[in-house]
Structure P
Amino acid sequence: MHPTIQKFHDHVLANDHAAVPALMAEDVRFSPPTYWATWNGREAVAAVLGHVNEVFQDFKYRRVMGSGNDWALEFQCTVEGLDCVGVDLITLNDDGLMQDFEVVMRPHKTIGALREAMNARVKTDPRFLKFRDALS
């Protein structure tokens, strides 16, 4: 497994979100499963993932697949008591940092619960005022 993917995997499972931003490119792009928009930049993506870390419960990785710069980390968790299966699709840049990060999930009901929980958190978090345009 690529060292960046291994570190990300380990930090997430250890609930050590503070160490994750160092694994991201400065201009990382994050596509959430809840709407068709992209969060751009390390600061914004780190903040979003920090909230996700609090919303996802009973999180665990089921499989890690990939090679080179393209990786898929299959996970399961619960959101507001609803079961979820998802995949983190990560593309690394030439420096081995996370450049593109997309999350796909199912079922639809759980994605709705995630969106509600994330919107409530993001809209009340002062760190996101400068990222307001990314919410539309």
Structure Q
Amino acid sequence: MPQPSLEILGLVEREAAGEAPARPAPIPTEAILEARRRAAAIHLAPALKDYIVRLVMATRKSGAMPEIEDKIEHAVSPRGSLALAAAARARAFLAGRDYAVPEDVSELAPDILSHRVIPTWRASAEGITGRSLVAKLVERVEPL
């Protein structure tokens, strides 16, 4: 199997030579629907669901993480937990597993939650971003 760097180099060289890149065959609609169905069926253990909810709830004023809570203007909504669960299932599916693991959640949390948590204006002035807040949450909130 060719290495991605080698494939990229070849693509750039062909484009520079004026060759049009080969278009990949379209993915049939049925294949997409089947992949979505199979990803949605990936098992999330109760402890993993609890981990997802605790990550999201840690953005709220619960007293569990005051050093982070006071930097958050708008917390992650329940839809964030739904999105994180769906993304964890999709990552597990792409990895060939029929179950999700804590790493699926912790690896995806910054991408899924960072735009859903809004720092206070003071935190923003200090250079704190939604992504850095979520990174702190992932460091502090442990899976069961």
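No value in this document is a laboratory result; all are computed from the given coordinates. What you see is a predicted model, and the numbers here were worked out from it, not measured in a lab. Cβ atoms are built from the backbone, for glycine too; each structure is taken alone.
With FRET efficiency 1/(1 + (r/R0)^6) of positions 5 and 77 (r between Cβ atoms, R0 = 30 Å, to 0.05) derived from the coordinates and found to be 0.95, which of P, Q does the value describe?
P
Of the structures P, Q, report the one carrying the highest value of FRET efficiency 1/(1 + (r/R0)^6) of positions 13 and 101 (r between Cβ atoms, R0 = 41 Å, to 0.05).
Details: P: 1.00; Q: 0.55.
For this comparison of FRET efficiency 1/(1 + (r/R0)^6) of positions 13 and 101 (r between Cβ atoms, R0 = 41 Å, to 0.05), the top structure is P.
When distance in nm of label points 7 Å out along Cα→Cβ at positions 69 and 93 is calculated, the result is 3.6; to which of the structures P, Q does this value belong? Walk me through the numbers on the way to the answer.
Values: P: 1.0; Q: 3.6.
Label of the originating structure: Q.
Using helix-only ellipticity at 222 nm (-39500 (n - 2.57) for each DSSP H run of 4 or more, over all residues; to 500) as the calculated read-out, with -9500 as its value, let me know the right label among P, Q.
Values: P: -9500; Q: -18000.
It traces back to P.
Which one of P, Q has Rg and Dmax of the Cα atoms in Å, as calculated from the coordinates, equal to 14.0, 39? Walk me through the numbers before you get to the answer.
On the way: P: 14.0, 39; Q: 19.7, 61.
Among P, Q, the structure yielding 14.0, 39 for Rg and Dmax of the Cα atoms in Å is P.
Identify which of structures P, Q gives the largest calculated value of distance in nm of label points 7 Å out along Cα→Cβ at positions 53 and 85. Don't skip to the answer; put the middle values down first.
On the way: P: 2.7; Q: 0.9.
Result for distance in nm of label points 7 Å out along Cα→Cβ at positions 53 and 85 over P, Q: largest is P.
Which structure, out of P, Q, was distance in nm of label points 7 Å out along Cα→Cβ at positions 29 and 109 derived from, given a value of 3.4? Mind dumping the intermediate values first?
On the way: P: 3.4; Q: 3.9.
Label of the source structure: P.
Name the one structure among P, Q that FRET efficiency 1/(1 + (r/R0)^6) of positions 37 and 125 (r between Cβ atoms, R0 = 25 Å, to 0.05) of 0.00 was derived from. Let's see the in-between values first.
Numbers: P: 0.90; Q: 0.00.
Going label by label, the one that fits is Q.
If distance in nm of label points 7 Å out along Cα→Cβ at positions 21 and 45 comes out at 4.0 when worked out from the coordinates, which of P, Q was used? Don't jump to the answer; show the numbers that get you there.
On the way: P: 1.3; Q: 4.0.
Considering all the candidates, the number was obtained from Q.
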